[in-house]
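Please treat every number below as a calculation from the coordinates, not as lab data. Fair warning: this is a prediction, and the values are worked out from it, not measured in the lab. Cβ atoms are built from the backbone, for glycine too; each structure is taken alone.
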Structure P
Amino acid sequence: MRKLRFLGAAQEVTGSCYLLENSGYQILLDCGIHQGGDSIERIGKEDFKFVPSNIDAVILSHAHLDHSGLLPKLVHDGFKGVIYCTHGTKNLLKILLEDAVHIYLKDLEYENLRRERAGKKNLEPQYTLDDVQTVLRLCQAQHYHQPLHFLEFFDLSFHDAGHILGSSIVELAVTDNIDTKTLVFSGDLGNPDTSLMRHFDFLEKADVVLMESTYGDRNHRCFDETINEFKAILQEAEADNGNILIPSFAVGRTQELLFHLGKMYHEGLLEHWHVFLDSPMAKAVTDVYSECMRQLDHQDVALMKEKHSHDLASFLPNLTISEDVTDSAAINNIKKGAIIIAGSGMCTGGRIRHHFKHRLWKANTHVVFVGFQARGTLGRILVDGVKRIKLFGQPIVVKAKIHTLGGFSAHAGQNELLAWAKNFNTQPRFYLVHGEAKAMEVLSDTLATQARINAETPAQLSQIHF
């Protein structure tokens, strides 16, 4: 009998991890980290509910850290199997994991110095750069819709999830000593209204479906309205003689922003603005996107070529990429007319926090959030209207105007989730994952009333047999 345990992103948004056991084999679907708090705190709270050396393979839906971030720790603790993913995911994984380990080890060095001063014992690293390199060596990349038979009892296919470059819907046929059942894991389904990514694939057959529910309780605003609101923010900030700060995820969101700012530039709307991409990781990811133009939306690529642009950077001529800390610090001298895109997307780290330190207390600063903000993150706190925060040990009053552009979300809204679920014609068992309680409850009710699908919301550490 096949058994599936829900170890992460069960009645929560981040920390994606599911353990499948069948015929003596153990397979992980994703191995993600929980977001929120500093890196030392996050890693310290993560403990595996299995023996890493007993895991035979990992199937990775995509490269975002809440789906992949614990792979180096998994390797450090004894995993030696194969990691199956798409080519796009493998390319991005190198950038994300190397950046994450750099931040973690730097934070650990600072923490151990603090502990030494207090006469406390040093903390040992939970993983190192060597572990990241091992993860990359263990990755076996597959093309979309290319079936793979592995470990005797498993057949794997990846389908396009339309979320970020390389993101996939996992289709896994699992055979035991009686029959074969198909498990489908949606990963993170993309928002069809956004740019650069293609529409997610629809599947028809499954016995068990794990479906994300991040935006299960609402639909995104019409994308044309979102762009018009963005343009209105530009006008308002220009009238304030101010600047715009955009905390943005380095993967996916930043590239889409550059694309739309490029369109605005060619419409003549950025005459008084200069765009700064202040994120080495986002720059590296943008380079990967530019190298993989054939995997992007055909119409968007055609538009760039029409403007004689061969990549995202050349599509936005007034873009400056900050390569080092000196370049980043120099942006603080700009009094007005700067659009600053910096990581991290939920403001849990990265250069955006330094820009907050210099500008969040100024009334002519406009902060534009273009993505989901998980509970416990600085981004969520600001969106919820906090008036004072503490950064780098200093209290800061929040006088900046806070804007949220929900239409930029890279996640499917309720209508898209519903359409994807209704396309199955085999009446599979549905389990909602990757969502907060309210989103799951609303989506579950909507599936029941509009699609006659009875979807369960499994709790952390619960398990099912199929």
Structure Q
Amino acid sequence: MRNQIAHQFYYVFEIFISTFSLTYILFYIFLSILSYYAILKHLRYQKYISEDILIRSNHLLGVSVIAPAFNEGVSIVYNVKSLLSLTYPKYEVIIVNDGSTDDTLMKLITEFELVKVDFYYQEKIVTKPIRGHYKSTNPIYSKLMVVDKENGKSKADGSNAGINSSQYPLFLCTDVDCILKRDTILKLAKPFMENEKRVIATGAGIRISNSCEVKDGFLHKVHFPEDWYPRFQELEYVRSFLFGRMAWSQINGLLLVSGGLGMFDTEIAIKVGGYWHKSLGEDMELITRMRKYMHENKQKFLIKYIPESLCWTEVPDTREILIRQRTRWARGLVQTLFLHRKMFLNPKYGKTAFLILPFFFVFEFLVPIIELIGVVILTIGFFNHSINVEFLLTVALFVYLFYFLITLISILIDDLLYKSYANYKELLILIFMAIIEPFVYHPLNVYASLKGYWFFIRQTEQKWGVMIRKGFATTEKVTS
């Protein structure tokens, strides 16, 4: 009797795994078609409004570039000069010194000839107290403003202080150590000016800067990452930014605009309360709240994604830092889904309620849990001979080959469009990484996700940790 119940249980388990896998594959086929169409559409219509004409237009929207900084004294001057060199006629750079304990503020004051000024500061979003605003006495740096504040223990609090201090209808939130292309502001601001519906946010591709060379604050030479973990993340970024987010953009379903590079409608961001300082996934949580606000006020809106690499950032190159980062991301995901749980299947919120949130719940949140349960059940079933091993191996192989095909297509599309790699050797290495990723890199992400869920359940104290950066290679160092 016990054996019969066990066989029935594993039979139901096999049906569940097969159904889930098939649903997963069909959904990603749907996303791949959408992504392909969206990329073609972008390439076909990217000159719908000439960028040269747009720059000279009287309707050009101003942009505030906001970059919080905490203990960035080693590279702050270099990074600010890079932001001041972006090519856009109407923008300002707001550096938020978020209670740094090193010489970050002093270096800014000295290098950019800053003086404390009277500034009409409206705290539209509540933040830690502001100590003062600084402007340069040198006209060359007229676009720069430095906001000095008490430490808010999160990027969100610093970003909110920057939003409060901004003067333009759009703001671009980035990290002070990110390397941006010169035309980044124009690329991200363009959708706000050429769409009839109100665009409330835009994002673009982010790439790995590890091993790259930088000159005068801009990317000089792109090099394939030398370390293993950055290589896996390169693969992950190509697939998620170019493939996944383009598909969601096509159906106006984006729920995430990366915190490293995102442009937002200032008015809407303020109305929803800005970034939530307690969030561990503040970028996703803000977009969710903005979507909620637009639905509740019955306003038509768009969130657009640009299939171009506009930002390079340094990523974790050790297992310890990678797991810590992904644990925080996972906790941010479940935190956001739990906080906005009343939106699920609520007709008031349209596709956000019936498509986007359910997708993130099933295919982002649940997958690591299902994988863990599956491994435990398969292990038990294997030893008591209650499971059809051949059948499950066939399903697993089919899912693996499908995943590899999607990854391979993403790599090839990226190389055809942007020529990101120096030679075929780098492409072959990336393909090799795709082959071994499910066995080497994916288990780390599953572990980090489950750890993040556990921390959320236990309400473990929020800790962002410190990302130890090696910095960029410069042409001066290379030639010396």
Structure R
Amino acid sequence: MKFYPEKCRIKDERMKPFIDPDELWDYINNTRQDPVRVRETIAKSLDKQRLTLEETALLINATDTDLVEEIKQGARDLKKKIYGNRIVLFAPLYIGNKCTNNCKYCGFRASNKEAIRKTLSDEEIVKEIEALEDNGQKRLILVYGEHPEYDADYIAHTVRIAYSVKKGHGEIRRVNINAAPLDIEGFRKVKQAGIGTYQIFQETYHPEVYRMYHLGGKKKDYDWRLTALDRAQEAGLDDVGIGALFSLYDWRFEVMGLVRHTNHLEACYNVGPHTISFPRVQSAAMLDFEGKYLVSDADFAKLVAILRLAVPYTGMILTARENAALRKEVIQYGVSQIDGGTKLELGSYSQSLNQEQDLNREQFKINDDRSLNEVIDELLENDFLPSFCTACYRLGRTGEHFMEFSVPGFIKRFCTANAILTLTEYLVDYAPEETAKKGWKTIEENLIKLEGFQDVREIRNRIERIKQGERDLYF
């Protein structure tokens, strides 16, 4: 399956910068609100077709209240159509916060001499993962500062540790990475370690603004970061995640930048990003920015809905940077992955550390510190299906193959069944009684909906096998 967005096959070249700020601003400034075309664009997205830059700008410029609500409703409908009601859960695990960069928005910045620097030992990593498994986590994203100690060999080493830890029925089945860009050989090494998604955020897609925020270290090289995922693709690592840090610059430009990045990956490698993330700047030690481009909650909800419509097949990640109430609202507009039980201080999953967040020990402030079970309980209350599924990755349904499954909507069929099975594991192994009651009710409701799409009798059979002690059953 190949994708050829507007002009991209002509203008895009592998391993070369592809962002033209004037091009993106030209779309934003010269695409006017048009109710008829907005509705046509929403309909196109609901037909599971990727939107062009011009169509994305059309949605961005729709400011009429009723039109914005139609955009949000379109995002809701698209999520149900492609992903069903499932929400995939994961946890971040910070491995080390040493960093040579000096980013003005980050608590890990090199000039923060008050920061408590630490790299977890192998033994501490094992303890952290055991604690995460004790809570029911199956999917992790390992996070590292940018430092010579955290090279490809070290990242691969920690990934292998993560996969090796088994406690009771607990195990980690997917390890994603958020780390500095690597060269092609480095990406090959981490791929060989069996990672899932390699996630690199451009932070801001505007070159001049980027240079203003990144004052030192290798990260100040805009082009090296922008082309990082090209190198990943060249290394055969086709499961990648992109993102922007909203509030550094105009949110409209960043949305266009994310779509342009998607265009580039599709044009050059026939596969778009596996995930898109859209964190907002939060409090951090030595935070240094004017706040000129702070994104309101209303605009945040709108941009999430637009991204869902613009790239129908891509997973969208909403993190604990946002508070619980906002997460509850925004999750409706197409989010497919969230974290739960998040702790950012190194070593904090396995130890009873400070109850108060200490910004000199963390990269930034989180605003949703609920336990994993509290997050799951709320999802169940709101008719979502919590999932720890890793089947697509483990069966090779990633990259271009993943798109072949997800674009036609096949993913809904596979992932709902697998979500039910992983939720069953959680209910049997970890859930309190009240959560378990809600969970079994949710499972029954979703089994009824699967009639005609899946072999429900076989799913029920596998549920019983899990109750009898088997684990890791999936389609």
Margin query: With Rg/Rh (Cα atoms, Kirkwood Rh), for residues 347-442 alone coming out at 1.13, pick the structure among P, Q, R it was computed from.
Written below: P
Notebook entry, point to check: Once distance in nm of label points 7 Å out along Cα→Cβ at positions 59 and 75 is calculated for every structure in P, Q, R, which label goes with the largest value?
Noted result: Q
Notebook entry, point to check: If helix-only ellipticity at 222 nm (-39500 (n - 2.57) for each DSSP H run of 4 or more, over all residues; to 500) comes out at -10000 when worked out from the coordinates, which of P, Q, R was used?
Noted result: P
Notebook entry, point to check: 36, 27, 21 is what came out when semi-axes √(5λ) of the Cα gyration tensor in Å was calculated for one structure; which of P, Q, R is it?
Noted result: P
Next item on the list: Identify the structure, out of P, Q, R, from whose coordinates distance in nm of label points 7 Å out along Cα→Cβ at positions 67 and 107 was calculated to give 2.2.
Entry: P
